[in-house]
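*Asks:* Listed after this line are the structures, all set down as structure tokens.
A short reminder: the numbers here are calculations on the coordinates, not readings from a lab. Note that this is a predicted model, so its numbers are computed, not measured. Cβ atoms are built from the backbone, for glycine too; each structure is taken alone.
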Structure 1
Amino acid sequence: MEKLRAGAEKLGLRLGEKELALFQTYYEEIIDWNQRMNLTAITDYEKVQINHFLDSLTVVSVWKPPANNPNPKVIDIGAGAGVPGIPLKIVFPEIQLALLDSTTKKTAFLNHLKQKLGLDDIEVVTGRAEEIAHQSQYRERFDLVLARAVAPMTTLVELTLPFCKVGGKLVAHKKGELEPEITDAKRAISILGGKLEEVKPINLTEFPDRRYLVVIDKIASTPRQYSRRSGMPVKNPLG
């Protein structure tokens with residue numbers, strides 16, 4: 001895990017032997033399960049360290065567990081193979097993490113993974129974000145909402161901001177030319193109770209492409225009609 005260790009240091013994170021061992025086990029489980037199901041197209045040892053694990057940890061450049069809230073509630077929407085949620089849980093074991101994915105096979109992997117890694121306070125949820133967002137135990141309950149490679153921003157904010165409590169944040173991983181996407185999403189962000197805080201460039205030599213973290217503050221409660229029924233945020237974006 002040398003690539004991960006060195007990259008994490010650039011983010012101000014010193015990964016100890018325990019954390020690196022967990023990441024090694026995590027990698028081995030991804031490779032094992034990927035033989036039976038499509039978890040990820042990236043399986044090279046160094047590329048997983050950079051494109052999955054280190055990329056997940058870039059969240060620390062815009063968010064860390066606050067001193068006045070030692071056990072923040074975090075949800076990863078469209079968790080897939082567990083990134084970025086699981087890498088952050090390894091580094092910050094005190095967070096209370098929920099992993100949401102609509103694919104039963106992937107949530108089976110996530111349930112296996114949390115047992116294999118021995119991580120506490122992880123809830124795995126199977127379902128579509130549009131539907132789960134209307135359940136009282138998840139709606140506006142989270143201090144931090146994470147989304148990576150889920151959808152264009154206009155769709156993504158409708159799938160994610162209903163989970164974020166007022167005063168919390170949405171952090172979305174994005175790549176490439178982002179300005180048109182952000183412009184298109186401004187109306188949706190406002191409707192859903194959000195306010196764009198910043199678009200943070202990730203300037204690490206490990207990443208040859210342009211990567212950003214889009215940070216949205218939740219400043220008002222999301223109207224009850226959002227998210228709309230399954231498929232609508234994709235077919236008819238609010239922007």
Structure 2
Amino acid sequence: MHRPIIALDFQNRGQVDSFLGNFPEEEKLYVKVGMELYYAEGPEIVRSLKAKGHSVFVDLKCHDIPNTVKGSVYSLTKLGIDIVNCHAAGGIKMMEAAVEGAREGAAHYKTTAPIVIAVTQLTSTSQEELNEQQKIPGSIQDAVVNYAGLAKKAGLAGVVCSAQEVDLIKEACGKDFVCLTPGIRPTGVELGDQTRVMTPYAAREIGSDFIVVGRPITQADNPYEAYLQIKKEWNSFTK
């Protein structure tokens with residue numbers, strides 16, 4: 001059964017432990033550790049989550065010169081992480097370096113190499129911001145598909161994208177090219193600062209391989225119940 005990835009957008013480990021206390025110990029989750037939590041707690045938060053049997057997506061969006069990104073991913077790989085990402089805007093050489101870092105880190109630390117994916121455009125990016133602030137002409141969809149193509153050429157497994165762009169990316173890069181989609185909101189839930197969103201069922205229907213859900217679970221009155229409902233909806237689609 002597919003598991004939605006829970007965004008652990010908390011400020012410290014105490015908040016994480018309190019949140020995880022809502023779940024049965026036998027419920028092994030897929031969680032995302034982003035910049036807010038990682039910068040507060042460092043690698044120990046990842047080690048703690050892995051020790052509990054959870055799968056971990058480290059969402060640090062590596063973006064620097066190729067050698068620095070390679071070293072960063074190499075270091076992260078020793079934590080036994082399952083997914084890591086970088087920014088496609090860093091270019092093909094930088095993305096290739098991320099893949100090399102994952103492969104060499106896994107060999108050195110005798111662990112499985114994480115899935116390496118690239119961020120295309122943040123789900124908070126609007127068409128106006130793309131054209132006027134980033135000075136990228138054309139549509140968001142065109143920009144995302146272009147970045148996805150570069151990621152595939154660099155040897156990455158897939159990309160982070162809006163679920164609204166999944167079908168275009170699959171058409172351009174193949175059905176096995178991974179699409180991880182944040183900005184998932186069950187019907188009736190406020191959008192917050194996301195502008196390109198989709199329900200879990202619709203995301204699965206359109207071909208998303210992973211979905212990331214944050215506030216609809218972490219801020220729910222009953223997080224476990226909210227998680228089970230989203231998990232059920234995510235797995236309810238059958239072709």
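*Asks:* Hey, Kirkwood radius over Cα pairs in Å, for residues 14-85 alone derived from one of 1, 2 reads 13.7; which structure?
*Replies:* The read-out comes from structure 1.
*Asks:* Quick one: mean count of other Cβ atoms within 10 Å over residues 118-125 came out at 21.9 when computed from one of 1, 2, so which one is it?
*Replies:* Considering all the candidates, the number was obtained from 2.
*Asks:* So helix-only ellipticity at 222 nm (-39500 (n - 2.57) for each DSSP H run of 4 or more, over all residues; to 500), computed for just one structure, reads -12500; which one of 1, 2 is that? Show your work: numbers first, answer last.
*Replies:* On the way: 1: -9500; 2: -12500.
Label of the originating structure: 2.
*Asks:* If Cα extents along the principal axes in Å computes to 44, 43, 36, which of 1, 2 did it come from?
*Replies:* Numbers: 1: 45, 37, 35; 2: 44, 43, 36.
The read-out was computed on structure 2.
*Asks:* To continue, here is another question. When you work out distance in nm of label points 7 Å out along Cα→Cβ at positions 54 and 206 for each of the structures 1, 2, which one comes out largest? Don't jump to the answer; show the numbers that get you there.
*Replies:* Working: 1: 0.4; 2: 2.7.
The structure with the largest value is 2.
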